[in-house]
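What follows is a group of structures, each given as structure tokens.
Please treat every number below as a calculation from the coordinates, not as lab data. It should be emphasised that the depicted structure is a prediction, and the values quoted were computed from it without experimental measurement. Cβ atoms are built from the backbone, for glycine too; each structure is taken alone.
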Structure I
Amino acid sequence: MRRIVAEPRADWQRKVEEAGLVWHTGAEPYWDESAFYEFTAKEIDVLEAATNELEKMTLAAAQHVIDHRLYSKMGIPDAAIPLIESSWEAEPPSLYGRFDLSYDGINPPKLLEYNADTPTSLLEAAVVQWYWLQDVFPKRDQFNSLHERLIALWKELTPYLPGGRIDFCSMDDLEDGMTVTYLQDTAQQAGLVASSFPIDEIGWDGRSFVGPDDRPLGAIFKLYPWEWMVREEFGKHLGTAGTLWMEPPWKMLLSNKGILPILWQLYPRHPYLLEASFDGPGLMMSWVKKPMLGREGANITVHQPGKDLETGGDYGGEGFVYQQMAHLKSFDGKYPVLGSWLIGHEEGNAAGGMGVREADGPITTNTSRFVPHVFD
């Protein structure tokens, strides 16, 4: 694993915009092709195996939470429990998820957290970095079969979607909107009928959820957190209407960072895990305090002996977990986190690709740069 400085493509801004990445530059560049990460085929095999093993472990952890009714430990409200349990038993369709891993090419990958409900940076990983590869290194490879796998999975899921239709919604936000637009495109390539609209345009007609045209919604993919949905006014109807929601409600168990100490209890000292606890840092010398439902690096405390680093934000009301600080190796002064994607939940074969985000410090935030990768 190496970080290699590179010359950006001529007119790269236009090229990534044509691929759909119109938020490539903010106060600082978000998409950054002035460098790339190079992996060996063996390192990719390690990451793929770790991703598939972690998928198996997290599903076992979800079953453990349900069997032992650990919901209050994770700050999950009572109103959400029937939704979680009924969807777990029914096994409705689930599309994707993303493990965030620390990895240095030498030691085993370590799970930092699981973005199981509303992960973004999919367009960058599936499409934008693939086009970069074709332009710059057309004879090299990339850990990336995401686009093909998404289309194949939609085809598999078609019998579960009423009328062969899936609607997409998100907040009226550029990144979220482009993510669901991309997912809509993959669904349509699979032969499904699809549309997309802002989530605040979903209505309730007294019997069912309806779209902006008052058409009942049979199946809908929402890029909107379940923990927000169950607390909103229409949340009381979620278990009574016939709408199929993707991701399903049981993903609330895995998108909650409370799953990290549960994994550690079930698999103590597992090579892919970091020690984690609900009750405080214990004997950990260096640790990270994370809100159970935090996002984008907000409300994080990183503690090392004699030194604390904190980020602001509005999260933490449901509680916090403590996780052993991962050893994030610095590459040219940058700290990469690998986002390893799961497509579907086929045991042993869910890993589908990877994206690399790098930051100038040990906390990855929504402004951390996306950097492409290759392997040989």
Structure II
Amino acid sequence: MNQHTRVQAPLPFIDVAAQRRRLGSRIDDAIARVVNHCQFINGPEVRELERDLSAFCGAKHSIGVSSGTDALVLILMALGVGKGDAVFCPAFTFSATAESVALVGATPVFVDVLEATFNLDPASLERGIATAKRLELTPKAVMAVDLFGLPADYDAIGRIAQQHDLKVIDDAAQSFGATYRNRKVGMLGDVTATSFFPAKPLGCYGDGGAVFTDDDDLAALILSLRNHGAGEDRYDNVRIGMNGRLDTIQAAVLIEKLKIFADEIETRDRLAKRYNALLGDIATVPQMPSGFGSVWAQYTIRLAAGRRDPLAAALRSQGIPTAQYYPKPTHRQTAYRDYPLADGGLPVTDRLADEVISLPMHAYLDEATQDRIVAAVREALRA
């Protein structure tokens, strides 16, 4: 190395610490209030957060739960999904989507995604329904996933769901805060689940999640199920439930983070558009369909086959992290490879798994750092 070459500091992939510095004592004070009143489970901050989340997204009911995965499980339990039922979900996502279906005894039927958006392909959903019926499964629900922060096409999915009497579940683990045709995530399906895992656009300091719905009866059922199936009397459990409650400390953290969330979403969108402008001539960059708004949980580009790993290695050598979502899609993983695929297979999913790579994206990425990332990407792809 030339003695005049300056070694640059490694970058974080998601800079949670920068947000922590911005919020400063507000987080400390929020946690201290919980520690002082000692209501660590279902304390007042949980109810306050639920009100704030509803005000933010427009859903009538917001229910804080223990994780995004538990949110999905609770929804399926409340809908009565179980053995012999089929739930349709994309394989190009994290395994928690299909995991929740398997945990309630139902069968995940994997469907393909669209190349342009990485989200569920309505045509593949139609084929998946035919597959389920051929296997003598009862189609019950479609679990659309808003990958990387971009909502799926809920109008198209909803038309198919209505024809086949399916419930539409929005797996919004990556997309809370996004918009779809003048509607916010939380109001796009019959019921919505999200995650507050620390790396999410709105994340807490541990595990957490939420369920959103306008259905009064469904909300009441989920409230019972998240607390061991409790009835009017806590010692008279009226159904089999689970411990799916959100810790009060996590709710307190999220209350403070939600106050700056709209500003962070605006910054993420600006940075994503800047990435697109700087990289659009050398890589396939993400594009939003008209009327869609993303929270850019990940900024993900596509490269020609064989170019991704060399790029990752080149960036890593310069202290720039990348991520690959998802190099082994769910249907190819050991625990899930025996579940059915939609007729025609998942060719787009299989292709994307070899082509996508995600670059650092968060609301505290300054333009100079972004320029450093872009320069390194361009240099590596020119090599």
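Table for the structure above
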| read-out | value |
| --- | --- |
| Top of I, II by FRET efficiency 1/(1 + (r/R0)^6) of positions 111 and 215 (r between Cβ atoms, R0 = 25 Å, to 0.05), largest first | II |
| Source structure (of I, II) for Rg and Dmax of the Cα atoms in Å, for residues 231-334 alone, computed value 21.0, 63 | II |
| Structures I, II, by distance in nm of label points 7 Å out along Cα→Cβ at positions 39 and 207: label with the highest value | I |
| Test item: helix-only ellipticity at 222 nm (-39500 (n - 2.57) for each DSSP H run of 4 or more, over all residues; to 500) calculated as -8000, pick one of I, II | I |
| Winner on FRET efficiency 1/(1 + (r/R0)^6) of positions 15 and 303 (r between Cβ atoms, R0 = 35 Å, to 0.05) once structures I, II are ranked, highest first | II |
| If mean count of other Cβ atoms within 10 Å over residues 63-70 is computed and equals 25.2, the structure in I, II | II |
| Of the structures I, II, the one that 1.01 was derived from, the read-out being Cα Rg over 2.2 N^0.38 Å | II |
| Comparison of I, II - label where mean count of other Cβ atoms within 10 Å over residues 175-182 is highest | II |
| Given 21, 14, 13 for semi-axes √(5λ) of the Cα gyration tensor in Å, for residues 79-190 alone, calculated: source structure among I, II | II |
| If FRET efficiency 1/(1 + (r/R0)^6) of positions 47 and 127 (r between Cβ atoms, R0 = 25 Å, to 0.05) is computed and equals 0.80, the structure in I, II | I |
